[in-house]
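The next part holds the structures, each set out as structure tokens.
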Structure 1
Amino acid sequence: MLATVREKGMLPYYEKYLCPGVVGPPDEALKAQLQKQNEEEQAKLEEKIKDAKENLGDIE
């Protein structure tokens, strides 16, 4: 399960459901890695949205 959390960048799931119970105490290095992964993915998505607004325009 922890491998999937790492692969998918599931920081909120990790914090809410796996820590501090299932996997022991929170791993701060893992949390930082997941946070960075999420921020990078969010930046990519925001760039795609910006590009779509600029280049594709309105549907009307």
Structure 2
Amino acid sequence: MNKLLQLKLKWLAKLILARYKPELIGVTGSAGKTSATEAIFAVLSSCKRVRRNEKNYNNEIG
């Protein structure tokens, strides 16, 4: 990815996080991340407004 674009995306992400202060959940590990993400989304979406990646892009930014 172009370094300038990467820097701009990083700056924009910091700006959005500082403004809206969302609660974040990170799912890590070597196996089961997609299933865990789907389960967390299913549980939380019934009582909160949630967002998630629609797809696993396997890169530095998601």
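Rule-based calculations on the coordinates, nothing more; no lab input. Here the structure is a predicted model, which is why all the values come from computation and not from measurement. Cβ atoms are built from the backbone, for glycine too; each structure is taken alone.
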Task: Highest-scoring label, criterion being distance in nm of label points 7 Å out along Cα→Cβ at positions 14 and 30, among 1, 2 - done: 2
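Of the structures labelled 1, 2, one was used to calculate Cα Rg over 2.2 N^0.38 Å, giving 1.56. Name it.
Details: 1: 1.56; 2: 1.31.
Answer for the origin of the read-out: 1.
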Open item on the list: Quick check on the output: -16000 is helix-only ellipticity at 222 nm (-39500 (n - 2.57) for each DSSP H run of 4 or more, over all residues; to 500), derived from one of 1, 2. Which one produced it?
Closed with: 2
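Have a look at 1, 2 and say which one yields 14.6 for mean count of other Cβ atoms within 10 Å over residues 6-13, as calculated. Each step should come with its number before you reach the end.
Numbers: 1: 14.6; 2: 11.2.
Computing mean count of other Cβ atoms within 10 Å over residues 6-13 on every structure in 1, 2 gives 14.6 only for 1.
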